[in-house]
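Pasting the structures here.
Computed from the coordinates by the stated procedures, all read-outs in this text should not be read as laboratory data. Keep in mind that what you see is a predicted model, and the values were worked out from it rather than measured. Cβ atoms are built from the backbone, for glycine too; each structure is taken alone.
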Structure 1
Amino acid sequence: MPNVQLEGDVGLQESIRGKTLLVVTVGNATRFDIYKRLHDLDVDLYCLNDRVVNECRSFFKGWIVVDMQMEEKTLLQEVHRRMDEIQLQPDGVICFDEFGIEVSSMICESLGMPCIPLQIVRCCRNKSKFRDFCKERSLPTVRFLQFSSLEQLHDIDERISFPAVFKPKNGAGSQFVQRVNNKEELYQAYFATVSSLQLSSSSYLWCSPTGPEEMSFHVEELIEGQEVDVDCVVFDSKLRYSRVIDNESTGGPFFLEAGCSAPSSLPQHAQTSLIRMAERIVAEFAREANRRIDGVLHVEAKWTSRGAVPIEVNCRLGGAECRCMHMAGWGVDLGVEEAMVALGRRSRTLDGHERQCRLLLQEEEIRTPLKEKKQEVFLRSVNFHPGRSGRIVSQSIPEDAEGYVDHKLFYTRGEEVKVPPRGFQYLGWMVVRGGTEEEARLRLEHAVKLSSLCVEDTAT
C-alpha cells in the first residue's frame, strides 16, 4: 500500500467495522493489499475461490472452496449450501477479479444486495454485445463484426475499414488483442490465436468455456486518439466519483499497457466530455436492467477528433496500478469504496468529490474550467514487460528512488513468464510522483534506469 494519507480515514473504520463481506475469487497479487486494508479496518472477510491462497490467507476469516467452472445454477446452489453450513450471512458481496464478476453479480441478485446487474456484466464482457448496446442507444461507437470462422470474413473490406483491432469476443486483460492493418493480418491473427487456444485450452476457459472450437471473435475499426481510463464510483446509478487517467501503449501489434499518468493531460472540456459519457453509459445501463447500478466501473475510452468514444467497460476496479494512482493522486481508495457500495453505504469520503462531479456534469458550457483545488501531485507509472519469454533471473526495484510511491511484482525468481505471442504475462508495475508533469516523467525515467529485471531465455 502506498504511503499516502487517504481522505476520510477518520470515521471510516467506525462505519465499516464488524461488517461481513464475501469476496468472489481472489484475483492476482495486486488485490491482496485491498484485503489487508479491509482486514485492518476490522471487516470480516470470507472468500469464495477454487482454492485457498496462502499468500493472503491470513486476511480471511474463512474460505468456501468450490469448482468455479460448474454450471451456473449448480454453482449458485452449492454456494448457498456452503454458506448455510457455516452460517455465513454476508452484509455484502464484492469481486475485484474479471473472472469472478458474473458469479458475484449472480450471488448478489440472489441475496437482493447492491451490485452491477448480471445482465449488464454479461453485456460488458461480450465485446460485440457492448458495441450493439452503444449503437442501439446512440452512444458513440465504431463499425465492428463478430465472427467464428473465416467464411464470415469474405466481405470484411465492405463492412469495416482497416486498420482494425482483433480480439476474442469474451476477453480480459488485453490478451490476444492486436492491431491488424489488412485482411491478411486479420487471418494471421485468427489462426495464431486459435492455435494458442488449442494448445492451452485450459488456460483460456474465460474465452470459451465449451472449448476453442466454439469460440467467437470480434474485429472493429481502430479508433485514433488519446486512450484513457475513466474510473467511477457509482451509487444508486449516480456518479459519486470520477477521474480521468491517460494510458500509454507499448505499440503494435499487441495492445499491451506500458503505463499511465494522472491527472490526465487532456484539456478540461475533454475530461468533462469523457465523464459525461461515463454518466450516460451508467444511465443507459440502469434503463436496460430496470434497476439501480451500484459498484465501481473502469471505463476504457478514447478522446478523438469526434469526441469521447467508449472502448469497453469493466464492471470492477481497474487492474495493476489503478488503485494506487487514485490513492496517491486524490486520496481515494477505490477498493474500500467498492466495499462501501457493496454494503449499501454512502461513503463520506466521496462527499466533496460527488459535489465536484455534479457541478461538472451540470455545466452548460463545458469549456468553462471549474474551480478545483490546485493539483499538487502528478503521477507516472510503468508496466514492466520483459523483452522475451523465459525464466526470471533477478528483480530489483529502487524503493529509495526520488518520488517512489509503490510497486508490485507478480512473480518470483526462477518462475517462467511468457510474452506475446506465447503468452501475455508481464513482471509488474511501479508508480512515482512529482510536483509537475515533467518532474514525474523524469523521476520515472530515473527509477526505471535503477530497476533491474532480468529474464533469461530458457531455450538457450
Structure 2
Amino acid sequence: MEATRRGGITRRGLNGLLAGTAALGGIGVLAACGAGTQAGGDTPLDKKAAATVRYMTWWPLDRAGTIDTWKADLRAEYPNINVDTEIITLAEYNTKFQVMLSSNTAPDVVLHNSHAQTRWYDTGGHLDLTSYLARDKMNLQRDYALMGTEIWCGKTYALPMDADPNAVFYNKTMLAKAGLKDPWADGKGDWTLDDMIDMARKVTQDTDRDGKIDQWGIAWAYTHPSHVAQFIWTQGGDIADFGNMKYAVDQRASMDAHQQIYNWLAKDKLIISAADTTAIQTAYNKTNPFRTGKVAFHVRAVADVRQNAREIGNEFEWDVLPFPKAGPGKPGIPLVSGNPHSITKESKVAEAAYQWAKHIATGKGQEVLARTQSLPALKSKQEVFLTTPPAHVKLFQEVYNKPYGIHFRHHFTNDSWDIYTAAVNKIYAGETPLQAGLQEANRLMNEKIKIGDCSPYKGMAIPIKPK
C-alpha cells in the first residue's frame, strides 16, 4: 500500500509563492510535473510507458483505503504508472491551487473544489477532455449522473466521480414514540411540506422539562443558499437566474421562503440552530445532529448514508424520504451535486493523468467507490451501492429520474455563499430586517459573479427535467 503524503508545498514555500502570484498575474505558466512518454488525445497510452501522476485531493486520510485500491487496480493495467497523492483542505484549496499553477508546481489531476473550479476552466488551467472521451467512446451525458459543470461552454473539463443527491433522513423511532404515522407506512413515501412541519411541531419538545428545547423537528443547512433553494424550487421560485447569471435572492418567492424559514427557526424552534447543533454533537460525540437521535428530519445528501450507519448503529431506527412536495402538481425539488476530477492543461503526463481520472470514473473504479464510500456517478454501477441500509436508499438513485436542481456555480461561488451566510445569520438573529438584508446580500453576491466569455447556463431553467 502506497503512503499518502499531506500537501505538495511547505508553509514557507507557500508564503513565498503567494508573494510571487501577483507578479505572475493569474495563471501564468501552468504546471508540468512527472515524466513519461505521452500519447495525447488521439492515441491511447502505451501500457509499458512509465509515468508518475501527482494527484491532489481534499479527501481526508480515513478515505485513503479507497484511493489505495484505485492505485492498485490501475497498476494491474498500467504497471508503470505511479500515483502520488497530496492531501489539502478545502479551506486552502483555492489559494494553494492558484499558487501552484502560477509557479509551475501544480499536480496533474485534482479533485474539484466544485464551487470554484470553473475559474480554471475559463483561464486555461485545465485540459479539455473532449477528444479523449470521443476516442474512448465515453458519453457523460448519457451514462452518468452529472453535477453540472463537467461540461462547460461546450467543452468537457472533468470526469465524474460520485453522485450526491439530497433527500430527507428521518428518525423512525422518534416518530413512532410520538404516535405519528410513518410516511412509508402505505409503501408510497408520499408526503408534503405541511406533513413535515406538522410532524416537526409534534416532536419538538423540552423532554427533560428544564425550560429548554432539547429535541427538534428538522436539521437543515439554513445558511446555505443552495440548500434553502430546495424549498424555494419546490414552491416554484429560485435563488438564481441561471440563464442571465445573476442571483435572485431578493425576489418575492425567495423573500417568502426566507420568512417561513425564519418563523420555523427563530419563532417556532422547529429547525435546530447552529449553536444547538454544536452543543448536542459535543454532548453525544456525533458528527452531525441527526446522528444524536435528537432530530426527526435531516435534509442531507447520500454521502451521509454510510457514516449514519456507523455512528447510529442500533441506537434508533432510521430511513430516508424524498424531499417533500408542496402539494398537487408541485413535486419536491432536491439538490444534486458531486465531485469530479480535472487534469491540469500543461501536465507532462497528461495521458497517464487521464487514465487515472478515467479509472476512477469507469467500471472498476466506480465499483470500489460504491463499496467503500458513496453513490457512484456511473449509472450502471449505482446498484452496487444501493444494497446498503437504510431500507429506501434506492430513492437517491431515483432523484435523477424526476425534476431536480443544481448549485449555481461561477468562479467565486464560495465568496457569494459567505456573503449569504453572514446576511441570513443577522436576519435570523433579528439584527437586520429580512427584506433589506436579502436585498443587500443579493447585490453583494452578484458583485462576486465572474465567468469567462461564454454563457455557461444559457437556456437552462431549474428544475432540470430529465428527458
Thinking only about FRET efficiency 1/(1 + (r/R0)^6) of positions 81 and 385 (r between Cβ atoms, R0 = 30 Å, to 0.05), which of 1, 2 has the largest value? 2
Of the structures labelled 1, 2, one was used to calculate relative contact order in percent (Cα under 8 Å, 6 or more apart), giving 14. Name it. 1
One of 1, 2 was used to compute Rg and Dmax of the Cα atoms in Å, and the result was 21.7, 63. Which label is that? 1
